[in-house]
Structure formats: structure tokens, C-alpha cells
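Some structures are shown below for you to check.
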Structure I
């Protein structure tokens, strides 16, 4: 009799263990830049106890640069990164089943000294322009497109261009070794807080090119088949990140909770960073915005000589999840 009781007890314990395993939520291995702004939301989620929920578990891996994140995704070391939809379309053209979900509308900006004689992009002729992100920087390509549309394509070649890392280029502008800087939004916000002038943003360039919709610049990127297999977990995670961003923008105590991570140099810098961050929230994301994305894709394809986009004539189907 004791023997049978032991067998039953062992069976119950096994069933209990299996039941627990089945209820363990799916793991999302997320690769993010060590100093990327997505860390602001992740820190706020940690503080709210939302990194692990009944629907998902997030494992965060810090990456040194964007390329490291892309390599990690391709090697299977992480399940999700933050990148742009142009790269996703290019990867899909190579047979990789990646997909994109929007994260932010915030774009880079062209910054000059407050007393600079540069008033429009035409005044950049013959000037020294620093560009963060290299010669295939998307805002740089949009600037070329605006010049091309105005029948002044030669102007871009007449600009003395310098490429480098954003912090280094910000310093170059401060010590007046360059006349202007085309850089990422948070570096532009910090410079603006110090008295520099934002001449135009990526959104302004799009407006000049006739693109009225707000098209997200970056988003969460993952394997589409993997996401469909874990749809409940992914949807819950994405909904949580969206609500967390709203909380950071609408509740002062939430923002104050991540200020040590932001490390703004002044109250004005902190205010501008919050303002620009919140302005990047996704309000509309539908057919109109996705059609506009393809219009932008055509610009990038032409001006990068397909180096940025690959050979696809249009955005690959399935680019947006």
C-alpha cells in the first residue's frame, strides 16, 4: 500500500512541475544599445515591476553599437532589437523573415550656432557640416533629396562633410570646428538647451518633400514567425512599453524616477529631452503612414544607389508587423 502511495505522490509532483513549466511566460531576449533611449522605458518598467509579468519575461542584453545588435539578432543571440524599417526590408529581400513594429517618430536635426549666418539649407554651400551616422545617414539623404527637388543637386557636393560619432561631433560644433551638425534627436536637444539653434528637423525635410504623414524612424525588430508563435507575449510587451512611455510623459514622478539614467546637464536640457521624447510617441500607424514609408524608401533607394535598400523596387511585403 505504501508503495502505491509513493507512486501516486511522485506522479502528483511531476504533474505539478509540468503545470508550473507550462505557466511560465515566454522569454523575450531584448538587445538594446547601452546608451539608447529605449533604456528609459525599460528602467521605468523595472521600477514598476513590469519586466516580468504573467504574459512575458524580458531578458535585456546591452549592445555597444547598432551593428552589434543586428549581428546578435541574425545569430539568434537575441529575439528582438531596435532598428529601422529600411534595414528590415533589406533583410527580407535576402530571405530573412524580420518584421518591424514602430517605437518612435522622433527624427534627427540640423543644429548651428545661435549667431550663425546659416539660416536655410542653401546657406550650407561651402560650409563644414558634421554628419552623425556616416554617408548613408537617412537625414543626410533627405537633405540631398530636398536639394535635388529644388534643382540644386550640386550644393551637397559643395559642402565640406565630416562624419563621426555624435558626442565627438557635438564637441566639434561647440569649439567651432564645424559650421553645422546633422545629428540624432537627443544630442540636438542637449545642444538646444545650451543655446544652439535647431535649423530644421528630419520631419521638416519630409514636409518639404511633400510627405505629410509622421513615419516612425525606429521600431522593435524581430523574426515574424517567432513573434506569431508568441503573439500574446509580444502584444502584451509592446502594449506595456507604449503605456510606460505615456506614463513617463504624463506623470512627473515617473520621469523623475529615470533622471539619473538620463543625466541631463541642466533643468532646461531635462525639459527639452522629455519634450522631444514625448513628441515622438506613435499616434497614427496605418495604411497612410505605411504608404508614406514606401515613398521615403524610394528616396533612400535612389540617393544611396541601393546601398541602403538593396535591389527591391519597393518595401518588401511583411516589413511591418
Structure II
């Protein structure tokens, strides 16, 4: 890692909730912030461990790095982050964002299912089809004004942790998500294709501690329903697909490098070497070491 690159602060929703006692966050897993991108912590960056986020650039411009990929941000841009992603800012020129951090369980299972069925919403959280292309939205001037006003009103309600305020915030955020989905769908009518987008995300992030539950939540689905959709589109369960992607990556490293078996396991998302060996044997009939020796012995003489 580049020693000049700051390490993002790991942040869990429970920590943010503690720092915002007395707000609607006491009742619902949602936080509504106004974030100047010049804030030192935002320059260092955050790793969002167990929650999702939506950002609306209210004014100014700057550069935002999401999972190490840099994007130019201007007033009117909207973008989303799923579980486990990191972000930080560079070169802020008066950039101010409205940010909403949330956990989808703030909505009922029926509401989450309805959100998942909206073609324009899930792509913003699962991404796919090129770096950042589907999780990004540039609003028209009129839509931008509407989005900023919705979040301003929601933030005012959120600051007081009363039951009626919680109900209002939940309703206002649901309206905001539907607004985003419709706006995104007008620009990108490719359809949500939950399973295919999740597959692409697995292909990119298989070495990370990906959780099927987080992928499901990013699609606003229960694990069971997400697995059904994934299997119908991809042909296997998400756990099976993740395991096979990791297995193929491990085979490549065993053949192409001199890394130890433990190092191969770590680099391909198996953080327990013992489990990696058991999984490898279950899938191939031999251990990783036997696979490496067997492939070497079978290689033609040069």
C-alpha cells in the first residue's frame, strides 16, 4: 500500500448512532448529515462497515474516491454506496454534500421488496457495467433543487427523536428513494438484473470479506429472496458462485506464484487457512499443496 494513502476510519452504524443521540436515529437506523468535503475526517476517509449511503452534491465541486476509484463530483451529482465500501475526498472546491446513511431494515420486508423491483434503484447500490457507471446519477437543475429540498426537510425532522418525527423521516426517505429510482430509470433503462449485477460485484470484490446478507440488503431483498433471484439469473446460488470465483483465483495463484497456501487463502477471501484447505479438497478431491505439486509434475519438460 502507498504509505502516503491515508487509512480510512472503520465506522459502524452503532457508533454514528451513539454520536447522534436524541435524534430519529434512536428509533430508526438512519442518519441525515450535511457534509463539507473539506472536513479532515472526510479527507482521510471512512470505511462504511454495516450501512449504506446516498450522497447528493449540493454545491461546489471536488474529487471523491470510492473504493480507491476517483470521480469528479459537481453540484447536481447523486451517487450511492453499498455495504463495506470506503470513500474519501480530494481537492474540494467548496463541495458540500447532503448525506443519508441507513440500514434497509428501517423498512418492512414488503417495502424492501417493492424497492428492489424498481429498475432504477438497485443499480445505484450494486453498481456494475463499468466503473461507477450505474451507481451515478446527474440530476437536471430542477430535479437537483427538488432533491436538495427533500433532504433539507428530512434533516429538520430527523434532528428530533420523537415518534411522529421518526414516521415522517421514514416516509420522506421512502419518497426520496422512489424519486431517485425514477430519475435513474429515465436515464438508464437497462433494468436492475439483480443477480447479474451482484455477480459482477463478486467478480470485483471476491477477495474481501463479502457477506451474502450484505449483497441481499444492497438489493433491498431478504437473503432467501435474493438467493432465488440470483439463482434464476446466474444458475447457482450466490454462495456457490462466490466460492467458485475464489477457488479459481486460488488455483491461479497456486500455479503462478510461490505464495504459501496460507497467503493464497488470505488473498482470495479465505481468511481461515484450515477452512480454505477443507473447501479446496471438497471441491477438487485434493489439497492445495497436492494441486500445486500435481500440476508442476504434469507440466511438459522444457
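Nothing in this text is a laboratory measurement; each read-out follows from the coordinates by a stated rule. Since this is a predicted model, take the numbers as computed values, not measurements. Cβ atoms are built from the backbone, for glycine too; each structure is taken alone.
Supply the structure label, taken from I, II, corresponding to Cα Rg over 2.2 N^0.38 Å with the calculated value 1.17.
I
Name the one structure among I, II that relative contact order in percent (Cα under 8 Å, 6 or more apart) of 16 was derived from. Could the numbers behind the result be given before it?
On the way: I: 27; II: 16.
Derived from the structure labelled II.
Thinking of I, II, which structure, once mean count of other Cβ atoms within 10 Å over residues 106-113 is computed, gives back 24.6?
I
For distance in nm of label points 7 Å out along Cα→Cβ at positions 26 and 178, which structure out of I, II has the highest calculated value?
On the way: I: 4.1; II: 3.0.
Sorting by distance in nm of label points 7 Å out along Cα→Cβ at positions 26 and 178 in descending order puts I first.
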